[in-house]
1. So FRET efficiency 1/(1 + (r/R0)^6) of positions 57 and 121 (r between Cβ atoms, R0 = 25 Å, to 0.05), computed for just one structure, reads 0.85; which one of 1, 2 is that?
2. If helix-only ellipticity at 222 nm (-39500 (n - 2.57) for each DSSP H run of 4 or more, over all residues; to 500) is calculated from each of 1, 2, which structure is the one that comes out at -25000?
3. Of the structures 1, 2, report the one carrying the highest value of distance in nm of label points 7 Å out along Cα→Cβ at positions 65 and 129.
4. Matching task: 14.2 is the computed value of Kirkwood radius over Cα pairs in Å, for residues 17-72 alone. Pick the structure from 1, 2.
5. With Rg and Dmax of the Cα atoms in Å derived from the coordinates and found to be 15.5, 46, which of 1, 2 does the value describe?
6. Rank structures 1, 2 by distance in nm of label points 7 Å out along Cα→Cβ at positions 137 and 153 and report only the one at the top, that is, the highest.
7. So relative contact order in percent (Cα under 8 Å, 6 or more apart), computed for just one structure, reads 33; which one of 1, 2 is that?
8. When FRET efficiency 1/(1 + (r/R0)^6) of positions 25 and 97 (r between Cβ atoms, R0 = 35 Å, to 0.05) is calculated, the result is 1.00; to which of the structures 1, 2 does this value belong?
Structure 1
C-alpha cells in the first residue's frame with residue numbers, strides 16, 4: 001500500500017506558534033536526519049517531533065500539516081523493518097559513477113528505547129540502483145527513496161552559517177548521540 005504523498009510538506013509548514021519555547025525531547029522524537037557530506041561532515045537536515053513539529057536544516061521550528069506529518073512518520077517507522085546492510089552507518093549505497101556521495105543518516109526510535117540508524121548514500125531523485133545488493137534488494141527500497149527525498153525539502157534555501165539556530169540543532173544532535181552511544 002502506497003503512503004500518501006508528502007511532497008511539498010516543508011513549503012506547507014508554518015512557523016510553530018510556540019517556537020521560542022520549543023524544547024526537543026527524546027520521548028517526542030519521531031525522526032532525526034543528520035548529514036555526512038564532504039563539505040558538511042556533521043550536518044543536520046531535519047527532525048520530527050510529536051505532535052506535528054519539524055525542525056529544519058536552519059533550526060526553524062515548524063508546525064507541519066497533520067497529513068504530511070502522518071505520512072512522514074509512517075515512512076520513518078517503515079525504515080525500522082528494513083534489513084541491515086552490513087555496511088558503514090547501515091548505508092544503502094546508490095550506484096553512481098563517482099565516489100564521495102553524501103550520506104543521509106536517518107534515526108528512528110525503536111520499541112526498546114533506542115534509535116535505529118538507516119542511511120542512504122548518494123540519494124538522487126532519478127537513481128535507485130544499488131551499488132551492492134542488500135538481501136533481496138537490487139534497488140533502494142521505495143520507502144527509503146521516498147523518505148530521503150522528502151527530507152531534502154528541509155534543506156531548501158539552507159546556506160551553512162546563515163540564519164541557523166545552532167543551539168537547537170546541537171540539542172537535537174545530542175538527543176541522537178545520547179541514544180546511539
Structure 2
C-alpha cells in the first residue's frame with residue numbers, strides 16, 4: 001500500500017506541463033491574428049481577381065475542383081484544410097498538449113485507484129488534515145465504482161490529484177521517521 005503511492009510520479013500527477021492562463025491568452029491572440037491575416041489576404045485576393053476580371057473563372061475552377069475531389073475521395077477538401085489549419089494554430093497545439101498531460105494524470109490516478117483503497121488511508125488525516133478535504137468524495141466514487149467517469153471532469157481530476165498528493169506527503173513524512181504509522 002505504501003509503495004503504490006510512493007511509486008507515483010508527483011510531477012505528472014500534479015499536471016506539470018499544463019499551459020497557464022497567460023499562455024492560453026497568448027495562443028488565442030496569436031490564433032486570432034493568424035485567422036484575421038488569412039482572411040484579409042483572401043479578401044485581397046478576391047478583390048484582385050475581381051479587378052482583373054478572372055473572379056468568375058477562378059470561382060468556377062475552385063468549385064469544380066472541390067466537387068471532383070469530393071466525388072473521388074468522399075472528403076470535403078475545405079473541411080480537411082480547415083482541420084489542418086486548426087491543428088497547426090497555437091490554440092490547437094496547446095489544446096493537444098494539455099489534453100495529453102491530463103490524460104496521463106488521469107491514467108496514473110486510475111491505476112493507483114485500482115491498487116489501493118483510499119478508505120484504508122483515512123487515518124493519515126491525523127497527520128495531515130488536508131487528507132480529509134477531498135477524501136470523502138473520492139472514496140464515495142471509488143466505492144460506487146464510477147471513479148473513471150467522475151475523473152472525466154478536470155475539477156474532479158484536480159481534487160483527486162490533490163488528495164493523492166497529500167497522501168504522498170504523509171507517506172514521505174512517515175518514511176523519513178517524522179511520524180509513527182497511524
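A short reminder: the numbers here are calculations on the coordinates, not readings from a lab. Keep in mind that this is a model prediction, so the values were computed, not measured. Cβ atoms are built from the backbone, for glycine too; each structure is taken alone.
1. Derived from 1, not from the others.
2. 2
3. Going through 1, 2 one by one, distance in nm of label points 7 Å out along Cα→Cβ at positions 65 and 129 is largest in 2.
4. Label of the source structure: 2.
5. Attributed to the structure labelled 1.
6. By distance in nm of label points 7 Å out along Cα→Cβ at positions 137 and 153, the leading structure of 1, 2 is 1.
7. Answer by label: 2.
8. 2
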